[in-house]
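*Asks:* The structures considered in this document are given below.
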Structure P
Amino acid sequence: MSYFSYKNGVLHAENVALSAISQQFGSPTYVYSKAALVANFSAYADACKQHSREPDGTLICYSVKSNSNLAVLQLLSQLGSGFDIVSGGELLRVIAAGGDPAKVIFSGVGKSREEMRLALSHDILCFNVESIPELHRLNEVAGAMGKRAAISLRVNPNVDAKTHPYISTGLKENKFGVAYEDALSCYRTAAALPHIDVAGIDCHIGSQLLDDAPMLEALDKLIELIDQLASEGIDLHHLDIGGGIGITYDDEKPVAIGDYLGRLFARIDAWRQQKYQGVPIKVMFEPGRSIVGNAGILLTEVQYLKHSEAKNFAVVDAAMNDLMRPAMYQAWHGVQTVAQRDTAAQVYDVVGPVCESGDWLARSRSLAIEAGDLLALMSAGAYGMTMASNYNTRGRAAEVMVDGAQVHLIRQRENPADLFALESLISP
């Protein structure tokens, strides 16, 4: 179900016209649908209830890096979500939004001592450790605090996720995780450290996966490793299969969440029944894009229509600093006019005002538009605002959340003074 649809020729977010949002809050503005967020999270929660044998045997840890707005985190926390973080700042965001640190897992290859101390002081659920040096640093920091750190090793299974190379994370050449061949010895090291509690195993092979076959292949390798560890007396309490399920940007057909989780739990249940007489293991997930991606759009206004012999350009007030994905990944975002026009369409590249040839948002789109019209860049809820920058001293966009017929401002637009408030002139 789409929560962004036309009513009387005007594109709406739920029951609110995007033109009314532009009049009230200006542009560019990120617009999120609360109902879409709830539905997308519920797809995971409902599938877990349907397919898991244990009522408390699963934990959905939303990937904060995909969209870290406090109101988004607050809503997901209220729905029962845990959180997957990759920085100390993200942990503080979760706490500020009312999230439970005891349901937080900390991923990332470069955790600092300060970040470790912060996470330990809030008694987070688990660290996803990605190297032996990190393991020793965490043991040292925990010991100095008189604490024990619960850890999973993020195991790199060398499985090809068949996605964009920048968002593929499970191959040998990627920076993430511990190589599968080294994982057994790493676990032995972890089990011998005095301030480390070995809790689980983690894997994340990439993002925007449309087929669950690579994830199930990775699961089989994790199962094999868990059995090896058990034979040495190292028993794991949870299995974190990561995230990565994709969304529809153009014509992609991602695997249905329920189908994927059904196959995953069937495989886990058969293994546990055969090897461990049905003794359960907690199963954890780290979805991000599949929860927020299609729950948000970027609203922008056409400033100029520029026609040349080679191309037509629709110059809008959003830019690569607002939505980096097209420039960085050559990513596709659908473009819809907010008000439908009964005039002939022309083919345009939709570009922004930033002084870079790479500042484009969409290429070769057939649009019936005039200067002053509003456009919606679709499927922009994930990795839109979190990757935004202030390049060209441009303030980041406002963010709003639509709930039925209500609109809530959840982040104010930045103004130029905000951007240099932390800078100082040198006294003569």
Structure Q
Amino acid sequence: MDHFRYLNSELQAEGVPLRRLADEVGTPVFVYSSAAFEGHLSAFDQAFQDKPHLVCYSVKVASNLALLAKVAGRGLGADIVSGGELFRALKAGIPAAKVVYSGVGKTALEIKEALEAGILMFNVESEAELDLISRIAQDRGQKAPVALRVNPDVDPGTHPYLATGLKESKFGLHVDKALSLYLKAKDHPNLSVIGVDCHIGSQLTTISPFVDTVKRLKLLLSNLRTAGLSISYLDLGGGLGITYDQESPPSPAQYAQSILESLGHEELTLIFEPGRVVAGNSAVLIIKVLYDKITPEKRFIITDGAMNDLIRPSLYGSHHSIVPLREPQSSLLPIKVNVVGPVCESGDFLAKDRLLPPVSAGDYLAVKSAGAYGFSMSSNYNSRPRAAEVLIEGQSYRIIRARESYDDLIRGESL
């Protein structure tokens, strides 16, 4: 669902012209479409409506409270990887009983906070972590709900930095090790073994890695039942990709059909952790052209948006479509340019050798598919204040995060 489109030669988000918004709010600015975000949530949730399930939105993808409130309003849960994300989820109204806690490096304090809140379960990533959770639960006189994150050694066919289910990954427990650790946890008086967890990677654009994973997990589930463990939840993680350029990922409905067919008659509540597929194409980053710089080798469009605002092109070499806010005339021939920012790094670019219509200083551009890992991975590098965030709701918009000031940059510092 694309809620960013040209109308009367102006790029709009739902019913709001983005050039007017940029003039009023300033740039750089992340602009989210509420209709797109909620529509993607709904599409994923409804795809599994015939099977007991819980959608736990991946907070790390885009963690603004206004977005998390949309998740809470639909009765959905959260997948978190830090104490800060737990704080955000609870603040936004997501019940602790619908929170799953992933991540390889949970601290003792974070575990205590999660136990105190009463989360649904910990997705345990190592034997050492399981031991720490059991000790803390024992000290508190509680029973900690746990699932073990299983690493099935399935190649997701994605960027190496986004692959989490290979045997060389830091994530999870190798499937051959999992059974013995489940048996250890089964007899611990302060652990309640309720689930199996698996997440093989992000930005997957084919179904087959998911199907291969389910097949391997079914064997583990059979072995666990034979060993006397009653598993209530199967957490299959997230990872479904989106279209950035030429990708054709499966829809949530196609994904659901394949997963349910592969599972067969397993009587479990399924948990999913979608993130990118919800937020990715729900937002654009609006930037302003500062200079058009021509050298003997290259033509650079220098903008006020930079790698500190959107690091994915620099970090992953990822493609984000870039379009002007004013629809270009068809008679204008595109020019090959590098779209770069002001940050003092050669790696500061948003696009390389990209064909764009001619633009001038003062023009606005929209960097598309910026909702996932856009603002959430942004930084203050070069002492640049972080961008504002705006949420479009029909014909109106509201600022859901104010642009940082210079005073914000030094808050907490001292001479």
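*Asks:* Identify the structure, out of P, Q, from whose coordinates distance in nm of label points 7 Å out along Cα→Cβ at positions 183 and 207 was calculated to give 3.7.
*Replies:* Q
*Asks:* Still on this structure, I have one more. 3.0 is what came out when distance in nm of label points 7 Å out along Cα→Cβ at positions 295 and 319 was calculated for one structure; which of P, Q is it?
*Replies:* Working through the options, I get structure P.
*Asks:* Compute distance in nm of label points 7 Å out along Cα→Cβ at positions 23 and 399 for each of P, Q and report the one that scores greatest.
*Replies:* Structure P comes out on top.
*Asks:* Here is a follow-up. Of the structures P, Q, report the one carrying the highest value of distance in nm of label points 7 Å out along Cα→Cβ at positions 103 and 279.
*Replies:* The structure with the largest value is P.
We did not get these values from a lab; they are worked out from the coordinates using the rules stated. It should be emphasised that the depicted structure is a prediction, and the values quoted were computed from it without experimental measurement. Cβ atoms are built from the backbone, for glycine too; each structure is taken alone.
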